[in-house]
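Q: Read through the structures below before going on.
Derivation of every value follows stated rules applied to the coordinates shown; laboratory data play no part. Just so it is clear, the model here is predicted, and its values are computed rather than measured. Cβ atoms are built from the backbone, for glycine too; each structure is taken alone.
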Structure P
Amino acid sequence: MDKTLKRPFPRAELAQAVMLIGLGVLLVSFVFARMNRDPFTTWFYSFAWWSYILIVDGWVYRHRGESLLLGYPRRFVFLSLWSVVFWCGFELLNFRLQNWHYVGLPPGTGLRWTGYFLAFATVVPGILETADLLDTAGFLKSVSVTPLMRSARWISAAIGLALLALPLLWPTLFFPLVWGAPIFLLEPVNELVGAPSLLSDWRSGSLRRFALLAMAGFLCGLLWEFWNHFAGAHWVYTVPGLDRWKIFEMPVIGYLGFLPFAVSVYTVSATANILWERSNGAVRTLLVLAGLGFSLFVFAGLDRWTVLVG
């Protein structure tokens with residue numbers, strides 16, 4: 001997906017081994033989870049996602065000569081850590097929205113918080129790896145549109161602020177809007193500072209990257225809900241008026257939300273990546289401390305407001 005990744009590594013055999021390890025862990029964890037054996041039952045979701053990421057990354061590398069984990073391990077680590085902070089932002093919003101809760105988590109704080117970290121760290125890599133998979137497999141080879149005319153960036157930012165504010169003010173009516181808010185808020189920023197930008201793609205007449213991300217979001221949404229369904233520690237939805245017609249735990253219409261969410265993942269991660277790359281050591285230290293403090297604050301909030309006990 002990211003066209004700046006152009007440094008291939010001769011690691012085909014390692015890629016095959018990574019794929020086999022991922023497949024093996026996935027199969028073993030699924031079997032033992034169905035046998036009600038911990039830690040596989042409780043933490044099946046994380047076992048499944050990390051296995052999937054290994055499988056996809058290995059496949060992409062073998063077919064393209066580059067991938068996020070095997071080709072750019074430092075970037076992969078950064079995006080995994082950033083993923084925790086990113087998803088904590090949505091958990092923070094959910095303190096107000098109250099759209100989902102977690103059940104079946106262990107009582108020990110240390111183990112529970114480790115579970116938060118490992119699960120949240122898969123969100124961004126999972127989306128980006130899936131988009132790379134679709135890209136490498138040749139899906140949607142051309143998605144051309146009429147180039148977008150230049151417009152004031154503040155209009156997009158204002159729309160993003162509205163999409164963020166309305167759900168916080170009237171969560172029952174506007175809760176779905178949060179998933180698309182980051183796109184409108186940060187795409188103008190990415191274009192302005194020279195980061196990878198979907199807005200720039202549109203201005204050049206191409207929406208392929210946007211379409212691949214949306215497709216990746218839908219596929220990941222199915223996997224999120226499927227693996228969550230079999231996990232002992234899992235989430236349940238409390239979405240107003242949408243408690244019928246479910247596939248696994250998610251109301252059917254809710255799967256549409258994964259499309260803008262995946263685009264938001266890409267947009268916000270592009271912003272975070274360029275901020276990190278252009279920061280000096282002192283600023284990076286402050287960013288790490290801020291991200292750590294924010295994540296721990298949200299973890300404590302999850303224990304208080306989102307995790308259901310008993």
Structure Q
Amino acid sequence: MKLLFTGASGFLGRNIYQLLEKTYVIKTVGLTSQDYYKIDIARNIPVFTEVFDIVLHAAGKAHSTPKTEEEKQVFFDVNLQGTKNLCTALEQSGIPKAFIFISTVAVYGCDSGENITEEHPLNGTTPYALSKIKAEKYLEGWCAMHNVALSILRPSLIAGPNPPGNLGAMIRGIRNGKYLSIAGGKARKSVLMVQDIANLLPMLIEKGGIYNVCDSYQPSFRELEMVICKQLNKKRPISIPYWLAKSMAVIGDCLGEKAPINSLKLRKITSSLTFSNEKAVRELKWKPMNVLETFLIE
């Protein structure tokens with residue numbers, strides 16, 4: 001089967017491309033010289049020269065905090081308009097059988113909570129969350145109109161070699177000896193092994209649906225720290241009490257975003273945020289990888 005893959009040069013794409021090419025004939029869309037269709041779909045409508053069976057749309061903007069209205073707009077340009085331009089191109093070249101969209105658990109707008117399901121309201125308010133919500137809604141209408149099996153995956157924190165975002169920051173901090181564990185690292189987070197996106201594809205093509213995708217175990221910060229320390233051959237990070245971290249966060253609020261910790265970061269570190277993968281496990285017969293057993297940082 002022919003698969004069109006957007007975002008293949010990103011963290012997710014780099015880690016699953018070789019797994020996917022064992023099963024699918026892949027053509028990629030993106031901005032790098034390695035992409036088969038080199039084009040910025042946020043600004044232009046690509047011209048495809050063939051009909052694809054499956055579209056895996058993983059291109060998107062994340063992992064940054066916008067400071068200006070222009071920077072906020074970039075999220076909508078990439079995540080929403082890029083999706084619309086991709087669909088317009090597919091209308092011209094041929095409608096696929098299945099469309100798989102990589103969304104995010106950020107659409108729920110939750111800073112804390114346990115076993116959050118797909119039924120939770122979409123309360124996200126950041127430009128990232130809002131742009132993904134709008135893209136989801138657009139695709140639901142477009143795929144229904146064209147009789148395409150739509151799968152919307154909402155991954156949690158994604159683990160894999162050289163990860164971006166907060167997990168990457170944790171690894172760098174531990175490697176450089178600048179990471180402090182806070183209040184014993186008891187808070188739990190849902191995590192997804194990046195390879196599981198590739199493992200899910202065959203199950204999604206015919207069925208479709210909206211699914212949270214994450215590990216079933218939901219490791220604590222302390223457990224993630226220990227896995228990383230073992231691979232880096234580093235000692236266990238020092239744990240500081242919450243009251244001390246809170247004092248440091250108040251100072252960080254005054255220093256601005258460059259501070260290593262502020263009240264927002266502290267809240268995320270000390271609050272559990274987990275999501276239920278029960279629907280995907282039940283409906284797709286999916287067996288997610290255990291992050292603590294399979295996570296390699298490099």
Structure R
Amino acid sequence: MDANRGFGGIDSARLPPGVSLYRGKVRDVLDTGSSLVMVTTDRVSAFDRSLGVLPGKGELLNQISLYWFRQTADLVPNHLLAEISSRAIRARKAQVLPVEVIVRGYLTGSAWRDWSKGVLTPGLEDLDRTQNWKPHQKLPEPRVTPSTKAAQGEHDEPISHAQIVDRGLVPKELWQQVVSTALAVFERGRKVLAERGLILVDAKYEFGLVDGRLVLVDELHTPDCSRFWYADDYQSAFGEGREPRKLDKEYLRAWLLEQGFSGEGAPPPIPDAVWETTLDRYKEAFRLITGASFSPSSDSPEAQTQRILSSL
């Protein structure tokens with residue numbers, strides 16, 4: 001794996017006057033004043049630790065989001081103004097709502113862990129506790145289980161629908177619109193993916209306001225913000241009490257755990273074979289989600305940087 005081909009991000013020293021940079025775990029966001037330029041880098045992290053770059057990862061994630069923005073444009077506007085390159089877009093500046101909107105179709109992951117301990121995840125309070133629920137069981141209908149938006153490096157916390165309104169985070173009527181829109185986007189994702197042999201298990205959405213209008217922002221139905229299962233494995237897996245075969249980014253994280261690394265101390269050297277398998281997982285996600293094969297940019301990281309800077 002040639003890490004020199006990886007795109008690590010934009011150097012703030014090269015930005016023109018008046019343009020500011022916010023650097024997230026994966027994305028560099030350039031604020032030009034009138035709009036945002038959002039750059040999906042090849043940076044990789046796990047357990048809140050930076051692990052390097054994986055050439056092509058950022059392009060894959062960006063292209064998957066663009067695919068879904070097109071698929072859902074009739075349901076809700078999004079922040080996309082223009083595509084600058086395979087990893088960068090120009091986006092509308094939105095007043096981002098201070099809530100993570102998580103839609104769950106199955107009782108799995110943290111929701112199941114909480115449920116099995118008798119802890120009620122906000123949004124699942126009305127599930128019948130007399131029913132013999134099992135891990136990975138399909139919910140009667142998808143549920144919105146919101147969480148707070150914590151600062152980088154901190155953890156989001158579950159929050160109830162009532163608390164969102166009572167604390168003044170989102171007005172009641174707007175929150176109702178957010179919930180109905182998130183459920184509609186999730187249902188569209190489920191239908192599209194069912195035709196591709198995938199189950200959309202859960203997904204995280206971010207919303208904002210542009211001129212008072214609700215819009216989708218950030219990323220959409222990528223392996224970084226959603227969970228997918230292979231449909232042909234679900235029934236047998238559920239019957240056996242195991243998690244269905246999943247299509248996600250967890251391979252590298254699982255490998256690190258096998259090496260005894262969970263965020264403490266120095267991360268172990270990661271062999272090329274592990275990097276390559278991780279990238280293959282993203283490519284497989286791209287192929288199954290979009291129905292197309294991934295064609296990476298032939299431009300060098302410097303050429304990609306120049307193209308982004310020239311758009312500012």
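Q: If helix-only ellipticity at 222 nm (-39500 (n - 2.57) for each DSSP H run of 4 or more, over all residues; to 500) is computed to be -21500, which of P, Q, R is the source?
A: Answer by label: P.
Q: While we're on this one: Rank structures P, Q, R by distance in nm of label points 7 Å out along Cα→Cβ at positions 27 and 235 and report only the one at the top, that is, the highest.
A: Of structures P, Q, R, the maximum of distance in nm of label points 7 Å out along Cα→Cβ at positions 27 and 235 occurs in Q.
Q: Supply the structure label, taken from P, Q, R, corresponding to semi-axes √(5λ) of the Cα gyration tensor in Å with the calculated value 34, 21, 18.
A: Only one of P, Q, R returns 34, 21, 18 for semi-axes √(5λ) of the Cα gyration tensor in Å, namely Q.
Q: Hey, volume of the Cα convex hull per residue in Å³, for residues 147-258 alone derived from one of P, Q, R reads 138; which structure?
A: Going label by label, the one that fits is Q.
Q: Sticking with this one: For which of P, Q, R does distance in nm of label points 7 Å out along Cα→Cβ at positions 171 and 227, calculated from the coordinates, equal 1.2?
A: Q
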